[in-house]
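What follows draws every value from the coordinates through simple rules; no lab data is involved. Everything numeric in this text was worked out from a predicted model, so none of it was measured. Cβ atoms are built from the backbone, for glycine too; each structure is taken alone.
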Structure I
Amino acid sequence: MSGPFSTCPRIVVVGGGAGGLELVTRLGDTLGKKGLAEITLIERNRTHMWKPLLHEVASGELDINRHELDYIAQSRWHHFRYRAGELVGLDRANKKIHISPTFDEDGREVTPHRTFSYDILVIAVGSTTNDFGTPGVKEHAIALETPAQAAKFNRRIIYACYRANTQHEPIRPGQLHVSIIGAGATGTELAASLHHATRAVVAYGLDKIDPDKDMKITLLEAAPRILPALPLRLSNSVREELERLGVEVKAGSRVAQLSERGVHLTDGTVIESELVVWAAGVKGPDVIKTLDGLEVAGSTQLAVLPTLQTTTDPDVFAIGDCAYLVPEGSDTPLPPRAQTAHQQASHALRQIKLRLKGEPLEPFVYRDFGSLVSLGKYTTVGNLMGAVQGKSMFIEGHFAVLMYRSLYALHQLALHGPVKAFLDILARLITRSTEPPVKLH
């Protein structure tokens, strides 16, 4: 491969989320396998899980162990190297990145601080929860950024039910109350999943709990309506379905602080809650602000050109939630969604190959294929499919369910290929038919 780089250029991808892992897998399959480039993935976690599934892990409807993917196994199968660690620094002049040490659960060092050299660097570090400086969020709320956080929430809701069922005194107000702050896709989907999951848990012998009387789910949104980034018709349909399920929906409600009692609103209202989930917004990781002069924009994101190259360095790309790009003709940046990361991963693959050859790069064109919101096992799924001959189409019911599930199937296809993806999906369907509908421990 002729071009401005060495005979075996070093391509480093930092971040193994949806976009980063899809990109490094395809780079390995096309360049690494043939010895045309040395491909490395840097990721602090040991396993990957598709982030849109985390609300199902939190509710207990999905077993995390059946959907996690080991990075080290994926690297073996797809011809790239995996190195554990977190990006903590960048030296653009010498083309090196600095990676933090890693530790085991007992605090012992597993891998030391290391430095990796690159010819092309792709930053795909995703996003983190944005608490907007709200007091008490870190102490009294759980975010759903990682599988570990989702699993922690699931354990807490199950233990809360067990505790209430075995105590001698009556169940007090707010004891089995869950407040979800932020009515975007994560918040609304979690509300519906919890409605189903908590009733399934209670059905397994927790006869002291009346789910309709004792259990309460409140969904709070500061904007005038839930799902504010999606079309009004979809927002209204989802709200109607949530209220039919018994979820209390409070739009136009701003949170002042969180405490041990629960959620304090700016109007003085206090919503007593055993558990609080913060799903009110995301921003880029703080390390982005320290990356050797790369331009920061938006919500702590890396400003990128239409080619997905950062504005100050043509050999540093950024994709996914951590990339800030306002499409031509638009006033708003691309949304931090799985389909954005998926499309940018495919585009970055082509651009990296052009960059290696020394050829001109092409601009990224985002195609909005619509928005889907799952409202749980016993409800419909509403979605808006965009860009259908320039128009949009509202669908729900079984067809919408199929479309929703196909998004995860596309991710599986990108990581494993058609045969293994089909076998994995089939195996999970068979396994789920022999287990309880939710986790009970």
Structure II
Amino acid sequence: MPSSAPTPINAQRAQPPRGLYLHVPFCRSLCPYCDFVVIAGAAAFGPRSRMGGYLSAVEREIDLRAKANDAAFAALGGVRDDVQRLPLETLYLGGGTPSLLPAEQLASLISRVRDRFGLVDGAEVTLECNPGADERGDFTASVQAGVTRFSIGAQSMDVAALRELGRRHGPDDVAESIAAARAAGATSVSIDLLADLPGVSLESWAGSLDAALALQPDHISVYALTLAAGGADEGEGSVDDRLATPAGALAWRRRAVAEQDEERGAQELELLDTRLPAAGFNWYEISNWAREGHSSRHNRLYWERASVEAVGPGAHAFDRATRRWNSANLDAWEGALMSGELPPGGAAAPISDRDAVAEGLVLSLRMATGVDREAAASAGFAEVLDWGEANGLLLPHPEDAARVQLTVRGRLLSNELFSRIV
């Protein structure tokens, strides 16, 4: 039977966090396709580095967010007596390139989260890292600091593709990183790959996938490369939770989009459905595959619509009732915190009951466990599910006929279905 999954009906009341996302914005260089909040160049390294100020500020934000949660929930006498704030189940350090943090500072941050929020025994602590020799950091020191899981940004095992993407590493660096993570005692090792790369043939992409599988990671994420500009880049005004895309990166994207091929991209993703199961991986979310026991617990919190706290410039948090984000502006974010105030940012309007149901349905459908048909129908989405089945996007779950899940075609065309829900 499939594991228990949330129904699409979700309560609209704030809940204490079960996980925490910590954004580290620094990178050796800026990849032209990247839309994350990234600081590279002199502000990241050298005498003008902002790393020291960032570390002081993010420690203060951890303290202030923990204090705010204590004030809201009952664990330490908070205003809500109907729910208890328990230690976190997951901590995820993303970026940027968090593996660039000096070992002592990484250990200090994890320790501070443990002291202020708590971490359950066996908590999943993920560190994103780039595989280059001058980017991957010290795996042994990271494990000693409390990291249990490494997410390695391979993106491709093809040298030409990596150069086109602006990546600084090669395939050998990926192999060395996985081996070093294993030797350090990591509980789980994941790699990220990109599909629909500009100018890369289906045969080359398949070869890259096979090379990645030969390294025997525990988890593989495969994301279709999306190169839309968006936000301020398209004249819609300032977007506070991210930084403006440099002109050179926009020019690269315009050229790269012309070299992408939707049909080839679909064929690449279809290959996953045969090659990954044969290599011992189970599909558990649209873009994610894992060996038994190695799915990402932190990412599952997002897909299960759980409460996740967040710190760092541009970081997004969700308490099941409202979404909140920090400004991506490092000066504004750091300045507020060093003055003892929470950083500027924003919050979306409270989520309506109808939107919460639709959101929960979409997130549940992203996962292999799918959704309970009766629950979705009672929430008013029976016609959408019927349309999905009639068009080959949905089928009964093979282990539980009361549930429906996406077909392979449905995973490729999921936006067609999801747009009818939201």
Going by FRET efficiency 1/(1 + (r/R0)^6) of positions 129 and 257 (r between Cβ atoms, R0 = 25 Å, to 0.05), which of structures I, II comes out largest?
I
Name the one structure among I, II that mean count of other Cβ atoms within 10 Å over residues 153-160 of 22.0 was derived from.
II
With Cα Rg over 2.2 N^0.38 Å coming out at 1.02, pick the structure among I, II it was computed from.
I
Please compute mean projected area of the Cα convex hull in nm², for residues 41-264 alone for structures I, II and give me the label with the greatest value.
I
Taking distance in nm of label points 7 Å out along Cα→Cβ at positions 25 and 329 from the coordinates of each of I, II, which one would give 1.1?
II
